[in-house]
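Right after this note come the structures.
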Structure 1
Amino acid sequence: MNEQKHWLGLQERVCVVTGAASGIGAGIAQALADAGAKVALLDRNLEGSQAVAAKLTAQGATAISIACDTTQESQVKAAAQRVADELGTCYAFINNAGLLRSGGLDEVSLDDWNHVLNVNLTGYLLCARTFAKPMREAGVGALVHIASIASMFPQTSSGAYSASKAGVLLMSRQMAVEWGPQGVRSNAVCPGMIRTPLSAKFYEEPGFEAKRAAVTASRRVGEPQDIADVAAFLASPRAAYVNAAELVVDGGMSSMLMDMVPRPGFNKTVQN
């Protein structure tokens with residue numbers, strides 16, 4: 001614990017995570033708290049974020065939870081003011097809140113399309129420029145945006161999800177270019193298959209996990225901790241020269257295409 005805190009250099013620094021009530025967001029909040037950071041957990045699910053914050057506080061960390069709909073600029077600004085008042089100037093901000101509405105491009109409703117883009121892309125913009133403003137004034141700070149492997153590869157029946165996450169990658173790079181001269185870094189993380197509360201039911205199906213694990217080079221499904229550790233590094237001073245990067249964290253799944261091509265006698269990947 002002490003070695004980790006010392007290595008990352010996040011002791012007493014203020015870090016903010018959206019979508020922090022569960023899954024990857026809760027995992028990131030835990031990793032930042034383990035590194036000695038003061039953590040603010042933003043989520044529409046206040047009860048859930050309060051539970052995570054209480055857990056972190058019980059471990060000796062400084063953590064607060066704030067109810068916030070990241071698509072509402074007034075709520076984002078109010079959350080930023082509370083963070084500043086209670087914890088201090090934000091050093092690292094992690095954009096994680098997101099959602100998916102299923103449906104092919106020929107059937108997804110315009111309401112669902114706009115809702116996904118509003119949360120996954122516009123919400124990221126509202127949060128980033130609000131929390132990055134004091135970073136830019138201070139001349140130092142880090143933005144980390146949780147995108148998806150779906151931002152790089154088409155995924156049928158995912159509605160606007162892939163498009164929204166692809167937008168996150170370009171926006172992250174643009175923030176790096178525009179705000180990098182003022183000391184603010186912007187990087188993105190692209191998770192592959194991660195076990196979260198939203199996907200937990202899938203793994204109850206016999207053989208499902210084995211099939212998913214088989215299409216990764218690491219032969220396992222990822223956990224929130226796998227993403228949290230990477231996000232904490234990118235948020236830390238240890239990543240001081242990492243800017244405009246897009247880090248794929250998928251256990252090697254994106255390199256498995258040729259191994260999934262049927263080759264009798266050679267394949268080790270489970271075929272569906």
Structure 2
Amino acid sequence: MTALSTAHPSTASPAAAGASAHWLGLAQQVCVVSGAASGIGAAIARALAQAGARVALLDRDADGCAAMARRLQQDFDAQALAIACDIADEAAVGDAAAQVREALGPCNVLVNNAGLLRAGGLADVDLAQWNEVLGINLGGYLLCARAFGADMRAAGRGSIVNVASISGRFPQSGSGAYSASKAGVLLMSRQLAVEWGPHGVRSNAVLPGMIRTALSAKFYEEPGFEARRAAMTASRRIGEPEDIADVALFLASPRSAYVNGAEILVDGGMANMLMDMVPRPGFNG
């Protein structure tokens with residue numbers, strides 16, 4: 001299922017015509033975002049459209065994906081293509097790449113973002129669920145990199161942004177294959193940088209910390225929950241999807257041309273809080 005919202009290439013929204021959008025150099029670039037129907041993926045797709053990019057949105061949620069594409073067209077007069085796609089399916093990803101190439105042109109930027117979590121401890125996690133998580137969170141990233149990266153290698157330039165997680169560095173208990181899959185994304189991202197860097201293709205990773213999304217929103221309804229979580233960050237707040245989108249946009253843009261194989265932690269400083277969480281009378285609270 002596809003939905004294409006079109007705008008004349010020379011037409012730009014006021015936001016996209018602003019200084020920041022011009023500075024990024026993403027106008028008219030063909031950018032693909034997986035998991036773009038909601039949450040972090042939707043925020044990244046929106047930021048790309050605001051910067052004047054032509055955006056292809058991939059998601060298993062066909063209706064949500066199409067609705068997001070329509071919003072990008074309405075808000076930014078953007079060219080937006082919605083494609084219902086399971087990124088763990090090689091044939092589906094190949095078909096999506098062909099649709100993007102035909103409707104928007106060769107891919108310049110890929111943002112690997114789609115993912116899922118299946119709870120379970122390692123002693124008894126369901127093997128089918130383990131493989132399902134790895135198939136999407138890691139295998140799906142590889143399939144998309146291959147399918148859309150072919151255009152980049154042929155052109156001698158391009159950027160791949162892999163949305164990983166702080167859980168790829170620090171184990172998240174009870175979360176099945178999630179941490180393992182995100183750790184795999186980090187190493188795969190660096191391997192892509194090494195193998196495809198000579199072809200002009202960059203690969204970098206963004207590691208979100210605690211981000212407020214639709215999946216976690218209900219947690220914050222519990223009294224005191226947000227304050228307790230925020231206290232674990234140096235910035236004393238919970239991140240928003242736009243915090244990740246801002247970093248992803250920089251890595252996607254030519255402004256990060258000499259950034260390759262990097263891993264950028266976007267967690268409000270949470271990873272630096274370990275020693276401050278240790279009670280020290282007279283030093284902390």
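Quick note: the coordinates plus some simple rules give every number you see, no bench work behind them. The shown structure was predicted, so the numbers you read here are calculated from the model rather than taken from an experiment. Cβ atoms are built from the backbone, for glycine too; each structure is taken alone.
Descriptive notes on the structure:
- Here the criterion is FRET efficiency 1/(1 + (r/R0)^6) of positions 27 and 107 (r between Cβ atoms, R0 = 25 Å, to 0.05), and among 1, 2 the highest value is seen for 2.
- Percent of Cα pairs over 15 Å apart, for residues 123-178 alone - highest-scoring structure of 1, 2: 2
- Computing mean count of other Cβ atoms within 10 Å over residues 115-122 across structures 1, 2 gives 16.2 for structure 2.
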